[in-house]
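K.L.:
Okay, got some structures for you below.
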Structure 1
Amino acid sequence: MILAIAKNDDLVHGFFGSCDTYELITIENNEVVKRETIFNDTDTHKLRPAFLKSLGVNAVMIKGLGLTAYDLLKENGIEVYTSDLIPIEVALQKFIKGEAELMDMPGGAHC
């Protein structure tokens, strides 16, 4: 399982459309086995879901996103989890413990 946490320095990023840096975390048996930071300079967030899928991402964690981005992530088989603007390490531990909140409706202003 590969989790992509949208990144703003060491915090979970606030909005998918303005995020270009992700912490990719490979988790096996509730253990982190690989981590890497990636930069996606795609000029539109509409292309990011396919880019993340091409990296094997199964889930994304972010504070919010619009309907178009949400739908595109879901169409690419990527689950969307929401998080407060908390440190990435805290968000990761919540995910591993099964405490992360699965987003069932996007929380964004547009798209």
Structure 2
Amino acid sequence: MAKLNISDLEVDVRSLGEEMLLTDVKPVYEYQDQKRTDKLIGYAYTVALAAHKYADLTVKISGEKQIELTGDSMPVHFDGLKVHAYKSYRDGEVYFSATADKISPVRSGK
């Protein structure tokens, strides 16, 4: 009988809540043979989730930088957000991996 693996399941992104505050943007580089190259492949956008006591979630998006962080934080929305859980073999903890197609600022009044 096949065994269900936690990494095979996708998190229902509605459970993350509506309010996501962008707190950091960092470049993501390609790795080869477990070593970082100089090839920029996208950006990692860290958001604080209001519905989860402002816990952090980092979302990777391939390609060019899509948004600049202005100030300490700003409300944002992701299109095509996908979140998966995985268990680290190093420490046994469960972590989350997130990707999206697009990030955009949430305008006041939305």
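K.L.:
To which of 1, 2 does the computed value 0 (helix-only ellipticity at 222 nm (-39500 (n - 2.57) for each DSSP H run of 4 or more, over all residues; to 500)) belong?
P.N.:
The value was obtained from structure 2.
K.L.:
I would also like to ask the following. If Kirkwood radius over Cα pairs in Å is calculated from each of 1, 2, which structure is the one that comes out at 15.3?
P.N.:
Source structure: 2.
K.L.:
Let me ask something else about it. One of 1, 2 was used to compute distance in nm of label points 7 Å out along Cα→Cβ at positions 6 and 38, and the answer was 3.9. Which one was it?
P.N.:
The value was obtained from structure 2.
K.L.:
Okay, next question. Comparing distance in nm of label points 7 Å out along Cα→Cβ at positions 54 and 94 across 1, 2, which is largest?
P.N.:
Going through 1, 2 one by one, distance in nm of label points 7 Å out along Cα→Cβ at positions 54 and 94 is largest in 1.
K.L.:
Match the computed value 2.9 of mean projected area of the Cα convex hull in nm², for residues 62-101 alone to one of the structures 1, 2, and report its label.
P.N.:
Computing mean projected area of the Cα convex hull in nm², for residues 62-101 alone on every structure in 1, 2 gives 2.9 only for 1.
Each reported figure results from applying straightforward, stated rules to the coordinates on display, with no laboratory input. Remember, predicted model here, so these are calculated numbers, not experimental data. Cβ atoms are built from the backbone, for glycine too; each structure is taken alone.
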